[in-house]
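Given below, in the form of structure tokens, are the structures.
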Structure P
Amino acid sequence: MPELKHIALFKFKPECSAEDIALVWRTVEALPNQIPGILDLSWGTDASVEGLSDGFTHSFVMTFESVAARDVYLPHPVHQAAVAIIMPKLERVIVIDHEVA
């Protein structure tokens, strides 16, 4: 079974403070320790020089052991609690997944 990359781009609301953003990342960072099937997580701020970010300032990439592991993650109560913390801080979010060839 191929691994799956789960990629999220965040555009925070203008009123979000540094503390709000730190809370979001603490929340995201806690997910691999609480939900099975997550192999890796990396996140950071936009470092592109191309000027194509469309206002998105942060992203993360989560690697799942399989599509099935992602499918367990999405409705998982820990993930849903994280969504409830994160979504009110975001103006926009883009999520895209792809299998690793």
Structure Q
Amino acid sequence: MKQLLWWLIAGSKGGINRARIIQVLHKRPYNANQLTSLFSLDYKTVRHHLDVLKKHQIVRSMGEGYGTMYFLTDQMNTRYEDFMEIWKQVDVPDEIREEK
């Protein structure tokens, strides 16, 4: 899991946005539209990142359509400290690192 997180966060394009999504989903579930507003990103961009995270079993969803809610998987919640260790090593502006 740790290698996968390194690749998803630090080793691939879009990793910073995926990390931001993981951070906020750790606090509470959101739907794609709420994440779009929260991060000021395009809806399709948010959906792409959610699809990548879902494919790699980082997030899971519940519901259908625009109301689909996203949650961290139990496995990701268990490994959240590994994620934070990686996130601290990624070079990003402080205002992004300390998400709402």
Structure R
Amino acid sequence: MATFFRFLIFVPLGIVVLLLAIANRQLVTVSFDPFSSSDIPGPSITAPLFIVLLLALMAGALLGGVGAWLEQGKTRRALRKARDEIEILQQRQGRSLV
């Protein structure tokens, strides 16, 4: 059943990405220096638009994942501490339930 749902989600998503790539093949220049003048160009990359969009999407997903992982660190730390306390209490009673 899970395979069917993956298929149901990833096939249309793949089709949309393919159509995006076909429709946006023109070259664009992405400049990394917001203060550069037309006389002295700063560092830049020229690539097809769909590649720039996909890289921006992947960078956003990666940064969002790292941010969520860092935020959940407090919860993971509290869970670890609670498990340690449970283990200590169980050892005091002479039994282990974990």
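Values in this text are rule-based calculations from the coordinates and carry no lab data. Source: prediction; values computed, not measured. Cβ atoms are built from the backbone, for glycine too; each structure is taken alone.
A compact table of results
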{"item": "Among P, Q, R, which structure scores highest (criterion: relative contact order in percent (Cα under 8 Å, 6 or more apart))", "result": "P"}
{"item": "Identity of the structure behind 15, 48, 30, 7, 0 (criterion: P(r) over Cα pairs in 10 Å bins from 0, in percent, calculated), options P, Q, R", "result": "P"}
{"item": "Parent structure of the calculated result 5.1, given that distance in nm of label points 7 Å out along Cα→Cβ at positions 36 and 84 is the read-out and P, Q, R the choices", "result": "R"}
{"item": "Which entry (P, Q, R) yields the derived value -10500 for helix-only ellipticity at 222 nm (-39500 (n - 2.57) for each DSSP H run of 4 or more, over all residues; to 500)", "result": "P"}
